[in-house]
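Take a look at the structures listed below.
What follows is calculated from the coordinates using simple rules that are stated; it is not laboratory data. Note that the coordinates shown come from a computational prediction; the quantities given were computed from them, not determined experimentally. Cβ atoms are built from the backbone, for glycine too; each structure is taken alone.
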Structure I
Amino acid sequence: MTTALVWFRRDLRLADNPALHRAASEHQRVIPVYLHAPQEEAPWQPGAASHWWLHHSLAALDSALQQRGSRLVVHQGDSLAGLRGLIRATGATAVYWNRLYEPATIARDRAVKAALRAEGVVAESHQATLLIEPWTLLKADETPYQIFTPFWKACLQKLPPAAPLPVPPLPAPDRWPDSLPLAALELLPRIRWDEGLAAAWQPGESGALARLDRFCETALAGYAKWRDWPGRDGVSRLSPSLHVGELSPRQIWNAVTHATNGDPLGDKGAETFLREIGWREFAHYVLYHWPRTPEQPLQQRFTAYPWRSEYADLLRAWQRGQTGYPMVDAGMRQLRQTGWMHNRTRMLVASFLVKNCRIPWQEGARWFWDTLVDADLASNTLGWQWTTGCGTDAAPYFRIFNPIRQGEQFDPDGAYVRRWVPELAKLPASALHQPWTQAIASEYPAPVADFATSRAEALAGYERVKAG
């Protein structure tokens, strides 16, 4: 009888888990393991909000395993050393895991696989996080895609994906190895700032599947129309679960297919939603082929952009949702309270920071990294570089989001602003997105930047980039 370790990372689910399924099919005993080693992801160790989600997702995974007669073994420290110790303690002859695609995790996993195989241990990795792995798709000239639309068209030639895998039997060992209590990882904040997160989310595989089902039943059909309206319940809110792997993109594709009677690409709402899954694929693709982009602009000419040199107070006002622009402030306050922000306002607040405040995009990326429960290095990097105009498939630089027009177009009744900026709740909709035209309560700040003036300054800076 043989024993296998299944090394859980950002695949915290039992269904459609190829590594778990492979281990259960090949071995008589399966030991699920989580090794906490955030230092191995440096310089992009998970932030505070991500740690909060991770704690609760690991607890949910352990509970689901125990319901099936198994459990999650938790260790912390060096991953290779931890696996070696568990192999010695259990007599395991194989280790299975699902692949990650960030530069640091790729390097770590390659080293672990080589070391284990050199010691006679079966070390096997599987595809579970993406629909299409980045190295499998290139243009005709053997170079990577830099534009989303042809990339996604090429992906669709390889799709739909195979059906999701069921939860396998989980045969337990006769004796379990030692395990740390989850609290020993100290993932939860010592100063309790997380009440808003707890009220907004249910981490774990069951919560993710419930959100997916609810979205398909209530919002998928109208997704193309309502996805840009942050005051409506028109999006899936699945990004945190996708990030930690409580849910796979294959499960999403399968659910959307069933919801559209087998024709997801023939339905406007479903096709638009799956295209957003495609953007997630593209983000990982870009990070894989251009691994320096979390720190540096893909378009190197943007290193010459004349960013503001002194901006501490301006950055703080943006972080706290005190810019004087209601749509920007609503987005930033939603982020502070719930650890999440609607995608339309993500683009708006990013544009405001880098173009109206002329603060380097890396500052915004770092803030999002620490405060988002769905902080994903690939998507975070792609989003900030896209908005800044310095990345692949970037928006034209002169596209500078106007907070007033964005509010009037996508929050015309003010539902979003009234919820997150309650001091403006009594203003009429006609004045809500430019409150300085009304006599309002003094606690709401005046705009920190004049939009027209700051837009002109941003465009002047871009002229310097083009001239270089």
Structure II
Amino acid sequence: MLFPTVTFAIFFLLVFAASWLLMPFFRLWKWFMIAASVVFLWWWGGPGLDLKLFVIPWPVFLLATFTLGNQFFAVLINGSRGLGARKGFLAAALVFDLGILAWFKYYDFFVAQVDDVLDAIRLGTPLGFLNMVLPVGVSFLTFRAITYVVDVYRGREEPAPTLDFALYVCFFPYLMAGPIARASQFLPQLREPRDPRSIDVGRALFLIYAGLLKKMLLADYLAKHLVVGVFLAPGQFTSLETLVAILGYSVQIYCDFSAYSDIAIGISLLLGFELPDNFNAPYTARTLQDFWRRWHMTLSSWLRDYLYIPLGGNRKGEGRTYVNIMVTMLLAGLWHGAGWTFVIWGGLHGAGQCVGRARRAGRKARGLPDLPGGALNVARQRAITFAYVTFAWIFFASGSLGAALRVIKQLFVAWGSVGSGVTLTFLLVIAIGIGVQYIPQRLWQNVEASFSRLNPLLQGVAVGVGLFAISVLAPAGPATFLYFRF
């Protein structure tokens, strides 16, 4: 059930109306929202994915497993007095969560690697492929569950009522692809009924419309007109078309993913809940470290707080810091997908951050600021960072290492002509996708505030006209959000 569809619009209108009608009956409301979230997930997967071993649909089974398992460990951790016991229960919880993720996401990848090694020494493979169907959103679900049990272990959270934790696990706006709301951000909002008078409807509608605009007019256009074709069969395109398509993918993935986040935050606001922001003009970054402060911010902060810092962060010397950066980014790459292309993508970001850190340390040792100032230097830093990030996206977008290398090769072997895929419209969409990130944040906030102050009737008219324009101008049928496959 994609956000930009009539099906979801009908689903959400029904949930929206029922949600506010049931809000005074808060416990009943929570059960209703859990049921709505299960329907949302089940509708996406379809009844054909039911686990025949069970009499309940697989989404219910998966959500129930995460909920009951993590709640069980959280209660054990909170009730244990000895540090050893607390660590043991935390380790068991992590094995439980990561084991489920590994089973669905990495089993076949692991088997393939073992198979390759055994084939090389002429031995048969002892394991068989299961051709796993990856449950949509399981990676984000795992991160939310880990956040909860780790924060209980650290004493930052008390175990929540099981009903509240179940809703935190499965809240449908962020179920598929985030933002990764932490337990400390979401659970306090479940302590008392939401007040409909506090809802910023104007901001919610603005975010939803902005998300639809980025998704359907920018991301889907880029994908359907050149990007998908180049990454599937680069040999059929010129070098210039390949270069433009790589730039197009860089813009596509930003517009696609940030659109999902905007819509998720918007519909959550309409239901009375605030989710954390997930993007802050990432292509204006001057360094890779700055890029990760702006790109998928809920993932970046999660990796920092639950992986990088526990590994030691920058507290154990420069050499260990570089190791910690590389481990964090390699695991971030592997989290995105079971394939060497994702590992390489993470490795490129890790290596780039290590080099950047070493250069800044060298400048600091010479008594210089971290980065050279001045408009030309800032522009150069942004251009280099964007170029590096865009190059790394080649591996992220490709289905295999061989496919990525074919795309890179095509950059150098077919400069004889421009190619029909390089159009003024395509270049303009790329420019818009990058250019909007240079609009000052304050201006966006002022536009949101101005829209919020409009008469509700005018807001409705504006949204209606905007949706009509999108339906006329957008490519036929929305494409699946890219991050649904992670």
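Each of I, II could give FRET efficiency 1/(1 + (r/R0)^6) of positions 68 and 436 (r between Cβ atoms, R0 = 41 Å, to 0.05), but the derived value 0.40 comes from II. Name the one structure among I, II that Cα extents along the principal axes in Å, for residues 84-307 alone of 55, 44, 43 was derived from. For Cα extents along the principal axes in Å, for residues 84-307 alone, the value 55, 44, 43 is produced by structure I.
Among candidates I, II, the computation of helix-only ellipticity at 222 nm (-39500 (n - 2.57) for each DSSP H run of 4 or more, over all residues; to 500) that gave -14000 used structure I. The maximum of volume of the Cα convex hull per residue in Å³ over structures I, II, that is, the highest value, falls on II.
Calculating percent of Cα pairs over 12 Å apart, for residues 244-291 alone for structures I, II picks out II as the one with the greatest value.
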